[in-house]
Each structure stands twice: as C-alpha cells, then as structure tokens.
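Take a look at the structures below.
Just so you know, all these numbers are worked out from the coordinates, no wet-lab data involved. None of the values given here were measured: they were computed from a predicted structure. Cβ atoms are built from the backbone, for glycine too; each structure is taken alone.
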Structure I
Amino acid sequence: MQKTLAPPLTAKMAGVVERMARAGHPPFHTMTPSEAKAAYEKGAGVLEVPRPALARIDDFTLPARDGHALRARLYAPSTAVLPVLMYFHGGGFTVGSIDTHDTLCRVLSHKSGCAVVSVDYRLAPEHRFPTASDDAWDALTQLAGRASRLGIDATRLAVGGDSAGGTLASVCAILARDAGLPLALQLLFYPGTTAHQDTPSHRRYAVGPLLDEPIISWFFSQYVRSRADRDDWRFAPLNADDVEGVAPAWIGLAECDPLVDEGIAYADKLRLAGVPVDIEIYRGVIHEFIKMGRAVPEALHAHDDAARALATALKP
C-alpha cells in the first residue's frame, strides 16, 4: 500500500516546530491536568503578535444555568455601540482561558472594528461533558439579553472560536437556530467536529507536530464520560441531524493539522444544507498557528481574513 505523504511545512513553520522540539517541554499527556493548564498559560503568548491597545477592556461575569459566574472580557476599539463576536478559546476542553487568548481577541476586535466578548467556560476534568457546551450557550443567551447594559448591539451578533472553542461555537450556532436567536456568522478556526479520531488527517498527523494522537486522546479523556458522549452532536457537530438554517460560516483551517479533514467535512455538511460557507486552508502550517503571528506569516493572513469576514457579516 502506498504511503500517503503529509504536505510539507513552510520554512518558517518548520523552524518553529524545530525550536519547540529543542525546548524539550513535556507533552500535555504526560502531565496532570493542573500541570498542563499551568504550562499552557505560561507558553500561550510566546509567539503572539504585540497586543493592540483598545478603547475598552472590561471584565464582567455572566451567569450559567446553575448560578456559576462565568468570567468574561469585552474588547472594543471604541466606546460606540458596536456589533459583537462571542469568542470561545481552544484547549481541548481542558486548558486555556481568557488570558491565553487575550491577544487574539484584541487583534480580532482591532482589525474588524467590532466588539469581542471572550468567555471562560468551565474546563475538564473538574467539569466534564456537556458543561462546556452548556456554559457556552448560557453565556451567549445571557450576552444577548444584557447587551444594552454592556453597550453592545445584540442585533448584530456572531460566535467564534478555535479548536475546541470552534466546536462550542458550532454548537451554539445550531442552538441559536433552534431558539430563534439570529446570528450573523460562525467564525471557526480549525474546529473539532468528529466523534472519533478516524479521518485520514488524524492518521497522517498521529505523531505530530504539536497536536498528535496521544495529546488529543488525553484531552478528550479528561472531558467525555463515555462513548455516548463522543457521539453526541454537542461534542461532534458533524453528528447533528440538521444544520439547515444555521448562521453562515467562515472556516479557517491549517493544512498540516489532524483536524483539517473534519473541518472540510463540516464545511461540506453546511453547504449541502444550503448554508453559505467561506473556507480558507492555510498551507504548510499546523494546529494553533493563529497564535504564532510573530513567527508565522500565515497567522497574520488568517487574522486579516477572519476580521474581514466578521466586519462584513456584522456591518449595518
């Protein structure tokens, strides 16, 4: 059987991967969850672009259905009443926070001219499936109901996220359709959409770089409770019975990523249901590349493309 070759990394992406390997940091699946959370917090900003200054940075909370106060942060380039993107960070439902994605949310706000609200949904293993998706939906509905108090325009509302956060944004788009909550866009960076790691790209990149099979399996073992959880569409949006009528999508994928095939598959599922989709595949880069703008030019292109899609979708 002929071996399927992986696409080559760009020179700059390969240089980043080589430096990561030389640094010798232990992979997440060899750590405790608390150690992995701390390690991700420590390293998340190393390759980020400089943080843009914004007119508004406001921290507040939104109540979840069980009364838990979800920490949130609003970013806005002006004090005007602006349309808003609710953003969910990546991290395999186990690591990540508002702080690890602070620069990315600032960049999206600065480049799009829109407000961005980032949410700290609860993480595994302390909070297993479906807590993250419940928190994401609760945060979105609470934001829509409190928009006037926050000085944002809930009639022009989008959802977005990267990786596991892209999963949550996809879920929210389906729930919003069912609840009659209008969304202008779902902005998805390499979203997780499948129940099991069984696509060709998962096999192609099972040994890395950066995100590989042992790390993905470790993340999901922290979050899901059973095989039934994996098959639930709130974990795997590709399993949703019907996506007709959900918000239009902008999907940005990394070519050299285990998740690339499922991102393409979800784009196809949306298109078959009549949903407008704009998909960009950034060649020669890996998962998490959008947080590497200081070293990887494709991250800057993705920032610009996503911000342009957001500004267009949310324009008056």
Structure II
Amino acid sequence: MTGMYHEPVLVQEVLEYLINLRDGVYVDATTGGGGHTMALLQNISGNARVVCFDRDADAIKEAEHRLNKWQSQVTFVQDEFSNIRDRLRELSIEKVTGILFDLGVSSYQINSAERGFSFQHDAILDMRMDTRSGMTGVDVLQTYAERDLADIFYRYGEERKARRIAQKIVEERKKRSITKTGELAEIIRNVVGERHLVKSLARIFQALRIEINAELDHLSEALVQTTDILQTGGRLVVISYHSLEDRIVKNFLKERSATRKPTDDPFARQDEEIEPDFRILTKKPLQPDREEQNRNPRSRSAKLRAAERC
C-alpha cells in the first residue's frame, strides 16, 4: 500500500500558514496517507503533538506505517471530522494550535478498484469512505427517486444532463439491479454519447460520492466546530478541490471574519454585536504553481484558504 497515496498538495504553503508554534497541538483532519502530517512533524518540535483523523481504515493503516518514527507524538482517530470536537475532548484536548483540512478523495481510494470510486475500474459501486456502515452507491441508485437522483447529479456534479441520466437509471433499474461502476458508466454513455463522456462520468461519480459520504454537510459542521477548538492565534488551513467545497469555506470565513448580529438568541439586545472569530490570512485562495501542477496533476484544481483565530 505504501506509495499508493497521492503526493500531498501545497506542502510549503500548508506549513507556512499552519505552523505558528513549534510546540503546539495540531490536527490533520483528513490524514490520507499521512503526507501533510509527515511534513508537519518534520517542521515542529519533538514536544509537539498531532492528532490524525480519517474515516478510512486503509488510510489510518497507511499513515500509521509511514509515521511510525513519530509514534510517540501522533494519535490516530478513525472517525468523521464532523466529530472533531467531541473526539478531541475524549483525548482531554480542549484547544489546539492548528487544524488542516485537505478535502476530497485520495488517489489510493480512486485507484482501489474494489472501493467503487472510479469509473476506470469495473467494481461494485460502494463509494463509502468508511466501509463500516452507511449507504453505498448501489443503495442510492436502487432506492432514490428519479427527482432526487437528478437533484444530486445537478447540485453536486453540475451535470447538465442530470435529469435525463436520472430518468435512464430509473428505467434500467426496473429491468435489473445496477450494482457495478461499468453498468452505471454504460447508462451515462447512452445518454451523453462519447464526446463529453469522460467529463460527465467524472461529474456523476463525484456527485454520488459526495451524497454517499455527506461530504458537504460534514465540512460545514466541522468548520463551525473549529471556532471552539482553536486557541487564540490558532490557524485554520483548508485545501478544497471543487467549487462547492471552496464556496462553503469562503462563505464561512467571510461570515466569521466580520462583526455580526446574534441570530440564535431571541433575548439579545438590538445593538449587541458578536466580535469576529477569524482573521483571514489569504485574501485570495492560493493555488499550486505551474511546476507543481505539472508534477502532480491532482493539484491543478486545489485552492488553499487560511485564517487565524481571533
């Protein structure tokens, strides 16, 4: 398994914005194969601590192997990052120095045919990042109403032919169960043709993955929790790979970096205001330079945003 995880993206930028205390407590909320964590450990002191979250058991196993040298400093947690606050408290950690989110799906997950993330391998449509429980791709395709499928494909995949693809899936599942990536790919091919096939496949598979793993809901919930977890001066760094994720991060930081009125307190005074939670450090998102994009094609769509807890 070693070496099958992707090269970490924007490593120097992550280190620059994340580290503001070499003896701190850091969280890698999306550990993957441990690439960013390794770079972090190489640049903080031996007294620092890193808590590594991932919901994928394979990712945890790989990171444990790669980071064995620093095992006394690293704690691994297999869970959604939307549970980050509670799981840190279980470890008796109330505040941390920095939190990194590197969103999306890893190259290893895509390249693991049996996981069903990729249309390039014919396999069972699983697509769960945590295979211990939850709805699979097969469940979604077999049980969701046509309208709901179309909504997912359009909202999460921005696929123009979402409605027609959903209609075709419902037609086909009346004849047989749709259980494999190749079967879904063939349905999409019959709707969009060859010219735009690869882009449509990527959009539909992305949309299913986001729905199955509730990725955007988990992100929104986790971002809110960072305000409780980060100490004053603590850093939040988020790398996103598509517009939906980046929009959530951008809007969250925009809202939380401004003075605002209380919205959930009916007894608040009219003139009362809540002070900003964050100071934005990146006015525009950072993106990999041409050299990194050529070396690591996965980095091409990456956008990094960073902020400091007030």
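Out of I, II, choose the structure whose coordinates give mean projected area of the Cα convex hull in nm², for residues 170-217 alone equal to 4.3 when calculated. Could the numbers behind the result be given before it?
Values: I: 4.3; II: 3.8.
It traces back to I.
Same structure again: Between structures I, II, where is volume of the Cα convex hull per residue in Å³ highest? Mind showing how you got there, number by number?
Values: I: 127; II: 152.
When volume of the Cα convex hull per residue in Å³ is computed for each of I, II, structure II gives the biggest number.
Figure out for me which of the structures I, II the number 14.4 belongs to, where mean count of other Cβ atoms within 10 Å over residues 90-97 was derived from the coordinates. Before the final figure, lay out each step's value.
Values: I: 24.5; II: 14.4.
Computing mean count of other Cβ atoms within 10 Å over residues 90-97 on every structure in I, II gives 14.4 only for II.
If distance in nm of label points 7 Å out along Cα→Cβ at positions 82 and 250 is calculated from each of I, II, which structure is the one that comes out at 1.4?
Computed on structure I.
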